[in-house]
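Scrolling down, you'll hit the structures one after another.
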Structure 1
Amino acid sequence: SSARENAFYLEQHLQLSVAMAYVWLGIAVLLQCLLTPVKLCEIPEGNTRLIRSLNLKLLRSTIDNSGEPNPSIYIGLRLSEDHSLEREADYLKKLKTSLETITASSKTNNQDQPTTGILALYLMALKSSCDDMEKPEMMRLITRLKHQLHKEKKQITEKDDPLTNYFQYSLGLIALCIHDKKVDEHVIQKLINVEKKDGFVHGDTVSVDTEAMAGLAFLCLKNSGLYSPTLTAEINLAIANVKQKIIKSKNAEGALGNIYSTPLAVQFLSALGSTKDIEECPKAISVLLEAMKQGKFSNPMMMSQLMPVLHQKSYLDVANIKCTGNKDNLILNPSTGMLPDVVVGEERINIMITVESPLSEPVTFGVEAPARSSLLDILKSAEKQNGNFMFKTKDSLYGPFLTMVNGVTATLEERTYWQLLKDPNTPLEEGIADYRPEDGEVITLRLSKW
């Protein structure tokens with residue numbers, strides 16, 4: 001009897017032990033799920049070659065010596081998992097030389113002052129190179145950006161608009177934040193106030209890329225833990241508002257705003273780290289991958305904003321870039337050089353150009369040009385074919401943009417720009433060097449306010 005009881009109790013104890021083991025296993029699995037960071041905005045498998053081709057395309061743009069080097073290209077390359085360390089090092093040298101020239105010329109000529117956005121991108125590029133940011137020249141650059149943001153804030157107070165725009169203002173905040181520099185709370189409050197008033201607009205529509213950049217700035221400031229509980233609460237509210245506007249901007253195809261504002265919008269959603277509204281990311285990623293297959297990303301600036309997304313990162317990850325143990329696995333064939341992505345055809349196309357300015361009556365005329373020509377080349381043909389048409393452009397990190405048409409110049413003081421539209425009234429998503437009109441299109445150059 002005693003032996004049977006012992007056996008019974010032993011069996012019960014074993015069953016209880018097995019049951020408890022399963023309970024603890026379940027708890028362990030649950031904890032693992034909770035502690036493992038959720039990877040948002042994942043890239044579906046099977047796209048490695050596509051991503052690598054864009055990486056090489058961006059890397060190839062570093063060979064182009066026709067203009068100033070672009071710090072955004074370097075940031076995009078550093079936020080990739082794949083590298084050509086020698087090519088990146090060469091480009092970093094170019095950037096440092098360019099920065100020395102910019103800062104030296106701005107001391108002697110007030111007109112050559114680098115903008116808030118340029119300063120911010122250079123600081124982010126230097127941070128992503130793992131340079132010593134405590135060196136005196138680096139600290140001077142940080143101080144300069146702080147002063148620049150104060151000038152922007154003063155301009156907003158006096159004229160209700162920044163010196164540049166809220167995209168650059170936000171970029172300035174991100175650059176200081178990833179360097180662990182505390183920003184004057186009044187400078188942050190200005191951006192919060194504009195967000196509250198739905199002030200991130202371009203014309204009549206929400207500027208999704210500005211919303212995204214401001215959202216990234218707010219996230220960085222929140223995560224820094226450097227600000228008062230009252231301001232942090234306002235920052236949290238601003239983040240929620242930005243998220244709502246970005247999700248609301250989704251079009252029928254799944255792009256957030258348009259295809260070129262989607263990379264920054266996805267950067268923001270990815271940095272948000274919330275599983276809510278996670279379905280927005282796969283749709284946006286799918287649209288971006290399809291656009292890549294169609295060759296829509298050829299502008300280096302746009303490619304550089306897309307690169308972090310393809311590696312599930314955002315500009316905020318610049319703060320934690322490691323420069324040891326990087327894969328040195330990208331090989332650029334020097335003989336390829338800067339091959340054009342689009343070959344201009346022998347066929348001829350006819351385009352109608354309309355110029356609209358408040359200062360004069362609209363003017364419309366026809367232009368003949370080779371098929372697949374860029375709008376810039378078509379305007380050059382128009383200048384040769386029509387003695388009454390002339391235009392000027394200015395280089396920027398995004399490529400050339402129109403500054404003057406038929407003697408009328410767009411100015412920063414009057415906040416005017418030459419808007420590009422196609423019939424009937426659709427703004428172009430690409431710049432003049434990237435957009436390629438089709439036969440019979442009507443292109444409007446309209447002096448507009450921004």
Structure 2
Amino acid sequence: MKVYIRTYGCQLNVNDTEVMLGILEQQGNSIVNNLEDADLIILNTCAVRAKSEEKVYGKLGELKRIKSIKPGTLVGIAGCMVEDKRRLLLANDTVDFIIGTKAITRIGKAVERLQKGERKFAILSDLSNELDRELPFHRLDKYHAWVTIIRGCNKFCTYCIVPYTRGRERSRAPESILSEVRQLASSGYREITLLGQNVDSYGKDLPDNYRFSDLLEGVAAINGIDRVWFLTSYPNDFEERVIDLVSSNSKFGKLFHLPIQSGSDHILKLMNRKYSVKQYLSLIDTIRKKIPDAAITTDVIVGFPTETEEAFKETLRVIETVRFNRVNVAAYSIRNGTYAAKHFEDDVPGSVKLERLNKILKLERKISLDRSKKSLNTLAWVFLRGKSKINSKDAYGYTDQFKTLIVENGVELIGKWVQVRITNATSGLLWGEVEKISERRNVYKVQ
């Protein structure tokens with residue numbers, strides 16, 4: 001069977017897609033890159049925002065047309081929408097089966113049932129324990145790999161559906177993670193990103209007080225992996241030892257993704273975020289004192305219930321104060337089943353949400369452009385991961401601050417480390433000329 005998976009949402013979903021593709025490929029199915037060529041199309045969905053769900057429903061309309069042109073095409077739904085909208089999805093004429101976020105290891109069984117003629121079935125069991133086993137992966141990148149270290153979330157932010165769709169926090173066993181990273185290194189992978197809804201909670205459910213910083217230390221000791229990233233972090237749980245590790249070992253990218261969500265203490269309390277703006281800013285100060293060139297990125301929600309113009313201005317002031325390297329901003333949308341949906345009126349008009357969202361985007365672009373211009377004529381080491389989407393003759397990689405850097409006519413250097421002098425910059429991209437080439441990065445520990 002020819003299989004195509006379309007992924008929506010976060011990097012955890014991308015990693016789940018790689019697991020499902022690996023299982024299906026091992027089963028003897030072939031993976032195709034165009035849905036028109038597929039016998040089975042799976043949408044791996046996201047339920048964090050209403051906009052994400054709207055994209056899925058729009059795609060189902062397109063798949064209905066494809067099924068009418070190509071009878072026999074099968075459609076499955078995976079991901080967080082299955083946990084939240086299972087009955088609605090299964091009732092959709094286009095959908096043949098659904099599979100839950102904690103049951104993706106059974107995607108092969110789903111295909112077997114389809115081949116026997118079964119339709120309109122659901123696989124929703126909690127098989128989270130199977131995700132700790134050694135699994136086949138169909139990696140979507142040649143040199144960089146996603147490695148999930150913890151699944152689920154215990155925070156219960158009032159706006160968030162994740163604890164209901166992904167379940168409670170479950171840390172993978174350290175040796176399972178380290179074994180996967182060793183295997184990636186032996187397969188030629190050079191960069192990895194450790195994933196979790198809250199990586200700083202890693203190990204709280206494990207014996208022997210093994211924490212996220214211990215895992216970072218273990219991963220950094222593995223030969224062959226040149227650079228390690230991690231996300232997402234939660235301000236309250238963040239270990240200062242993590243900052244020390246990043247500052248002392250060049251294997252770690254200097255990126256900290258720390259969602260603030262709002263610059264108003266009142267709104268943060270309604271969101272159940274469990275930290276104050278003062279505490280958040282103190283953490284940022286600690287990071288920047290120890291790592292002056294660290295990149296800080298964040299998430300912000302505008303238009304949360306009761307957000308006044310003054311509360312929004314407080315968020316703007318925090319963005320101006322911190323000067324984030326990137327701000328992912330979204331307008332609040334009701335997620336059925338959450339505390340906010342049950343107890344708070346969605347009282348900020350859509351037009352006001354859009355206006356506030358655009359103000360933040362404008363401010364972020366200005367800050368990003370200022371930062372990019374300051375990097376002109378400086379040197380940066382970059383591992384070239386692949387071809388640029390802008391020009392297939394160019395290659396791209398990321399700086400230690402996770403800024404995309406493009407090397408013109410650099411495709412012959414893909415898979416190598418290059419030292420680049422930055423010659424041009426926009427708010428989102430850097431361009432540069434190669435000054436040095438290396439097979440491996442000079443990884444060091446600062447004494």
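Bear in mind these aren't lab numbers, they're just calculated from the coordinates by the rules spelled out. Remember, it's a predicted structure, so these values are computed and weren't measured experimentally. Cβ atoms are built from the backbone, for glycine too; each structure is taken alone.
Structures 1, 2 were shown, and helix-only ellipticity at 222 nm (-39500 (n - 2.57) for each DSSP H run of 4 or more, over all residues; to 500) at -16500 was computed from 1. When FRET efficiency 1/(1 + (r/R0)^6) of positions 212 and 300 (r between Cβ atoms, R0 = 25 Å, to 0.05) is calculated for each of 1, 2, the greatest value falls to 1.
Thinking of 1, 2, which structure, once distance in nm of label points 7 Å out along Cα→Cβ at positions 116 and 244 is computed, gives back 5.7? The correct label is 2. Comparing Rg/Rh (Cα atoms, Kirkwood Rh), for residues 180-323 alone across structures 1, 2, the highest figure comes from 2. With log10 I(q)/I(0) by the Debye sum over Cα atoms at q = 0.09, 0.10, 0.16 Å⁻¹, for residues 140-395 alone coming out at -0.55, -0.67, -1.24, pick the structure among 1, 2 it was computed from. So the calculation was done on 1. Ranked by relative contact order in percent (Cα under 8 Å, 6 or more apart), structures 1, 2 are topped by 1, which has the highest value. Across the set 1, 2, mean count of other Cβ atoms within 10 Å over residues 132-139 reaches its highest value in structure 2.
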